[in-house]
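What follows is calculated from the coordinates using simple rules that are stated; it is not laboratory data. Because the structure is a prediction, the values reported are computed rather than measured. Cβ atoms are built from the backbone, for glycine too; each structure is taken alone.
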Structure I
Amino acid sequence: ETNAETNLGIDFGLWSSKLSGSIELYQRRTYDLIYPFQVPVPPNKQRTTYGNAGEIKNQGIEITAQYFAINKSKLKWKTLVTFSSNSQKTISLGDDEFKLEEIPTLYVSGRGLVGGINNAQVIRPGLAIGTFVMPEYAGLSDDGKFLFYTASGGVTRDVSLAERRVVGSAQPKFIFGWSNFFNIGNNLDVSMAWRGIFGYDVLNVTRMVFSNPSDLPTLNTLQEALTEYDKGLTSNPTLSSYYLEDASFVRLDNISVGYNINVKNKYLKNVRLYVTGSNLLLFTGYSGIDPEIAFGGTEFGRDQYDVYPRTRTFTIGLNAKL
């Protein structure tokens, strides 16, 4: 594979660097993507061969700003803000020798799942990796069956006749971070870090599989199955935009509080006690346990029921300087 990157950036400092930061614009292109292609046998000895074909483009902006809000002898406060936004597009999926129209990805499986094509995403020229392409939910029929939009603009309860549409993306529109650092007196220090990811979707497979009212009362379900029962839902779990959710969130990643104890003896110079908490608060409209467990790899945007969410941790420690 070949990568080409262009960057345009500026670093700035104002008021004796009380305010400083950087702004960077970038464009990254990846050529000759490696992918397994199907080839005829004979003349080839195997049906699959790896070839260099395809191109993906990323472009965006990254901004960092640091500000010393308070800088006094007994109180110091530094705040740091970061912002990034990336736009991705698949340019091509082949060349004259190896050519693909699209690559189905993000296969979904689970208890009771029905329907013909259970790939939730497609890699296709013009789209970003992580784009959801699947039947679009159009409501419920009078007898509680799923309805989906067709290519002609009508609706159908037969998912195999539904048009597979672009209904969302697992690529976030922007990411921000906000960190604060405090020094209080001569001994106490406090830091905290917030982070937010906005404008991306997650397919809630856990809700799809475990909230179907047809499983009541014999199988284990989420409590949401009762809500679906009240709606009158009678369809089996079916891959569609019905289970696609906005997963934007703001998270308090960590808080750390430390206290330095000056020790004057021949064995120790300084002792620092600290307490740290991670993953303390989460603000989101997403109905699952954690919207962030769906990140990672080339197939992302799926909240699968067999994946552990992020844990909340607390740490108490001691550092001693000899």
Structure II
Amino acid sequence: MSVLTRPAVLLATTAVAAGLLAAPGTAYAAGTTTQLTAAEMTAAMKSVAAASTTAGAAGWKSTTAFSAAVFGAAANETVLYDRTHGLYSDSLTVQGSGSLHLFLADGRGVYQSISAARQRSALKMMGRSSVKYTFTADKSVDVDQYGATPASLAAGYQEAGTKTANDDGSADYTFTDDGAKVTLHVSAAGALTGAHAAEGAMQVTLAYTYGRQTVTLPTSSATIASGTLAGGVAYLDMATVVQRAATAGAADTRKAAKGGTVKVANLRKIVGRDAAAANKAIAVSMVKVKSITGGVRVYATNPWTRKTVAYTVKASGKKVAVKKA
């Protein structure tokens, strides 16, 4: 499957935005068409990649339209790359769904729009409903490694095909790539300006413009650390997590006693272990265990609402009792 049509297939399972399909690619005046061997196409694409790199020295913008009629799916994507400041934004819309926006900053990290219902519920619980983006700090982020750059797209093709020289000095390169008919549009200066691919019911239309772009990162008031939000989401299930930790600890204590008298020391050790396992599973240090007469108190307090959920787990002869505190 062609690198250009592959995204169209993903639309069948992607529901992240609502949008419209972009207009078809620009039509060019008919010109002279010549056949190119695979070697000649490879050389031509190498030249296009070099010219595209030069044209995009300060940055570039791409607009892409995907459609997959067999799935009834369509989407638009706009990418802005400010190479001067190491900033990148990617906005994707998918027909009939929400929106996805991604921002990257060289050596700093990644911003991503929040669309999941549970994340929105967590933000409301945390008193931060105005937040729209998560931020994940990552010093290794290299904007050059993201997105289909004009140069990388052109350099990826090595198939035999045709070249049509247009009256305005531009050219169209056409070939078949993994079953998809692909046409690359190249400016008179030799840089890639657009592409179109069709494979069955799937189509992709892409256009590039060159020059410095303006990428505005989300404000701090509209952003939350991804780890903090993950913690908030975990606390939505605090009552269930605490209950399960207590009941699992009790069950494991009974099993360890093998029908004999339950020792308080063993109960405390086993319940503590199960509480630690519960915290590890949700990647949040939520569940606490405190020794009390005859057993332990298993509890958690929501740091935003200050609500506490607690259970006692106590040894009683050969039995282990669990009660909500």
Structure III
Amino acid sequence: MTKKRKNKVIIIIASILLLIVIGLGLAGNYMVEYAIARSGDGGNRNVNTDKIQEKNEPAEQSKIDIKKDEIKKETKFFLQKNPYEQAQIKSKDGLNLKGFYLENSPDSNANWVLLIHGYRAEHDSMNDYAKQYYEAGYNVLLPDLRASGESEGNYVGMGWLEKEDAKLWIDWIIERQPSANIIVHGVSMGAATTMMLSGDETKENVKMFIEDCGYTSAWDIFANEAKLRFNLPSFPLLNVSSALARVKAGYSFSEADALKQVGKSTKPMLFIHGMKDDFVPFYMLDELYNAKTEGAKDKFVSETAGHADSIFADYSAYWAKVEEFIQANVPE
């Protein structure tokens, strides 16, 4: 091969590689904006359900939906009589974060529940939980997480950034009631936030955690969704997206690791999951449960519940298990 021809081949190969790099960069940026940007469309989930084993039969789901409607009507009536008060804090990175609370008792030793909502949701998605806790005598605080609802922020943190905000909300409760016992209860991404928080050092006031259908890590859930939504492998798209997320949002997908944090957790934790969860795979429950090696733990499984539906599929059993775990692990 002549030198001229060799140079031509090198230029062609370099051009192809450059195009691949540019293409990956564009695809990775799209993934970041789609999945975690406030303006992204990641909450609009459209997947081929034929690829999902964990899904409910239509008749069973219809029963759950009817129960859900009944509960939500009761909650709406409850909140008309018991409107939230509002609170505000500033995050460590300067965001104004809004919270909504109901205070049941002025007693300085009253129990509080910090209720953490899920991906692309707002505080009101936790209203049904708030009603149940409030009627049982607890005070409740429901934040709008960063980049959600009335809180500021451009990027969702998939639990990793939100756990730092949760610490500030805990401080807000303690400032209000210094001797309060605090329970942290999260659903979906809120459950991941709860688990990530559990692996850090928390104030003595925090007595236990409840996670409902949380994922093992941001990486794992995005890898699963990339396959279901776009039929794409995790490599190399997720690697590029994760690196860009670090630059744009301040964390990487691999860093947001609930499984690792649960392994460091020492305070009591109740794990909840529906067997028909078509978003956060059911197998993640046992991975997370088995990762916790210190402190009290228990789990509740709903055989018919889809994602975040355990409360509606098995309402009485759900709350009986929650109250049993609280009674065993939170001082009166």
### Summary
Value -0.81, -1.25, calculated as log10 I(q)/I(0) by the Debye sum over Cα atoms at q = 0.10, 0.15 Å⁻¹ from one of I, II, III, is from structure I
### Message
With distance in nm of label points 7 Å out along Cα→Cβ at positions 100 and 236 as the yardstick, tell me which of I, II, III scores highest.
### Response
III
### Query
For which of the structures I, II, III does the calculation of helix-only ellipticity at 222 nm (-39500 (n - 2.57) for each DSSP H run of 4 or more, over all residues; to 500) return -14500?
III
### Summary
Re FRET efficiency 1/(1 + (r/R0)^6) of positions 172 and 188 (r between Cβ atoms, R0 = 25 Å, to 0.05): value 0.65 computed from one entry in I, II, III; matching entry is structure III
